[in-house]
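Listed after this line are the structures, all set down as structure tokens.
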Structure I
């Protein structure tokens, strides 16, 4: 184990895993709520559109929540066709009104017929105790209603080697729990030790610069490689280092040193 690298990762984790992190991150959206179902739905919707500039993600996620009368669970469960009409004009990058409307319908289906988001992920995880299975099962259930094929690209398919960054981020939010109360720790059935890194271009580049990742593509195989490397430093909570990698990428400290 590289002790110098561990010290760096631990230091940056402590630097960035602080309550102030919430103010500039999409995780602020579920932090608007206290009811479990509201937190879950707000977290899912915010994570589902979490690519691009963080400011834009937050603005559009807040728009979604405001259109739900700031009560996502109640809205999703009771909205009629007229209530959903406003979402037809929603746009976030390639995520459009067709996708948005289906996501709301799929959420309702999950809470009406599958006992909620936590239960769906838990059922998948219980099949072989891996997040891979949790993600695969969730995606299957999520798209069980009739839908436009275009919507499928917005939930990463791990069976096709997708990194599934946004859903791994959702799991980090819902499963992890620490003293800083940034992540929620609401879902108890999946152990923190099983979580996988929400890998994107930024954390991938930092991981490569630090020697944690050799694979060039940001795909599921890369997720497995870098998460396994992080488990060498903390097997019980490897994805806590998501804060360190993201923070170092945001500040460009590692990339600048590696150039």
Structure II
């Protein structure tokens, strides 16, 4: 099975950024069974989003395909389509954020290494220099395989902050910086993610230790606390010895999960 997230850094965030509204529109148009390439061909031939630029349309649809229509995430796509049609806007935003984190390594690392440390330090803003430093570390540890020009580094920095703004993590630019906004994952996102990881055939321990939890601000103890709340609400049964974790899953497929979420 292909990895569920990309770890490398690229400038592809500039192609679409958060594109929340576009994701909802494209899910409304996408038909179960269509591959990313087939959907792109149809979207370009019919200009499904009524965009002025064919280049922009291609970038948006390709970004949508990379987030939702590639292995292994495509297994969830037929169930995300009806979920997004009925789910509260906050849950929809959070799930699109999850798949954006999985697709863009630099945004994932921004959340883990920049955003959450700033939140925990009770800071009020994110500075662009912090993302430049993140890019530098990516070059050193091999996540960025080629040197970016100063222009590209600055553009990607702006894109990262733009995506964070799309998902209501930071506010509007103020003197080149972005004010931090209060954000925490909802119980519905926790429920979606824990079952999504299970349906992707991770073991119970792998589910608990999955790296996505850190990207939404949870350490292992936080994750366990949330899962015990889900246990109390009847969504699953969890037993944790501190070393080995066992989960009895109430929902056997994504359709049942959708029913629980809605």
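Listed values, structure above:
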| item | result |
| --- | --- |
| Which entry (I, II) yields the derived value 2.1 for distance in nm of label points 7 Å out along Cα→Cβ at positions 97 and 121 | II |
| Mean projected area of the Cα convex hull in nm², for residues 153-224 alone - structure with the largest value, from I, II | II |
| Identity of the structure behind 21.1 (criterion: mean count of other Cβ atoms within 10 Å over residues 57-64, calculated), options I, II | II |
| For mean count of other Cβ atoms within 10 Å over residues 33-40 computed as 15.1, the structure of I, II it came from | II |
| Test item: distance in nm of label points 7 Å out along Cα→Cβ at positions 41 and 185 calculated as 3.8, pick one of I, II | II |
| Structure from which 51, 47, 31 was derived, Cα extents along the principal axes in Å, options I, II | II |
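Any read-out appearing in this document is the output of simple, stated calculations on the displayed coordinates, not a laboratory observation. On a predicted model such as this, the values are computed, not experimentally measured, just so you know. Cβ atoms are built from the backbone, for glycine too; each structure is taken alone.
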